[in-house]
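Student: Structures follow.
Please treat every number below as a calculation from the coordinates, not as lab data. None of these values were measured; they are calculated from a predicted model.
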Structure 1
Amino acid sequence: MLIRDAVVADLPDILVIHNIAIAESTAIWDTEPSDLENRVEWFHQRAADAHPILVAEVDGRVAGYASYGQWRPKSGYRQTVENSVYVADEFHRRGIATALMTELLDRARHADLHVMVAGIESANHTSIALHERFGFTVVGQLPEVGRKFDRWLDLTLMQLTLDSGVASTR
């Protein structure tokens, strides 16, 4: 497995993983598939913001991707990011999400970011467990804030303070 920065040529593979997550899971709360133009715009916006997009490559195939982006648009949140990690179904349970998250956290720490958050559908126990393994803690739950597949979805908010040199003032 190779973890590397994504390039534009990876976007069709990223789009497939993204659209499967939209169609078949509650990992992404969109209800309509994305198109390549949307992923290209997303790619360039992340680059402009100096936020990485990583891919996990297995046998020459994109097996998963991860990124982080600004958590909220106000300047006071500039050192807080929200992560996303997605793995293609056929590559689950191979340590890909762990490898992507390891590199993503390393990049965030080197970028001198302070906090990484994750918003996870509360029934997604696999994603919650992944984040817990990296030291994220549950800081809140928002019941019935989303709707998909004709049901209400709850959101679990998790947080990790990245820089250990400064005490949290929560």
Structure 2
Amino acid sequence: MGMIRIVWGAAHAPTAMASYDAALAEANVHNYNLVHVSSVIPSNATVEAVGTAPNLGPVGEQLTVVESRETVSEGLAVAGLGWASEPSGRGIFYEAGGTDPDDVETRIERGLTAGRTLRDWQFTDEGRKIVTANNDESKSSDRSETGAKTVSEQSTSGYTTAVVLAVYGDSTPLI
């Protein structure tokens, strides 16, 4: 059975790319090359919300991911990922980012509903992870059905990024 780990992070830095890199570091996937895929969960997969990824292989290798990401220079950065699967493990992810947690949550639910409608599958398991990071109030937090985490940031200027990723298995060589 393959493992898909749900990881997340939030960070502040002087540039948009640096805040994204730092948010990936919070999730411990910053030393890999991320390969984005559409949002289908293979049969025999297990989805587990872990927060921070364990060591997934050598630095520089590729990780297959579904990613939600939002970067802001002011206000809230919100990243969310939802999933639905059936007993065989197969299922779907839906990702959304934005600046309003309720809107992100609504778009995730609407996306999952549409995805379930397209498939004649027996969805039995669901999960959500939504992370918010506030660039204005020097505080980041998340809300989730899978646990809570708070991240404090020093933010007087710069960018804040929130990320949630579904990481498929371990890394694989690029070359």
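Student: Could you tell me which structure in 1, 2 was used to calculate helix-only ellipticity at 222 nm (-39500 (n - 2.57) for each DSSP H run of 4 or more, over all residues; to 500) as -5500?
Tutor: The value was obtained from structure 2.
Student: With Kirkwood radius over Cα pairs in Å derived from the coordinates and found to be 16.6, which of 1, 2 does the value describe?
Tutor: 1
Student: Which of 1, 2 yields 19 for relative contact order in percent (Cα under 8 Å, 6 or more apart), as computed?
Tutor: Only one of 1, 2 returns 19 for relative contact order in percent (Cα under 8 Å, 6 or more apart), namely 1.
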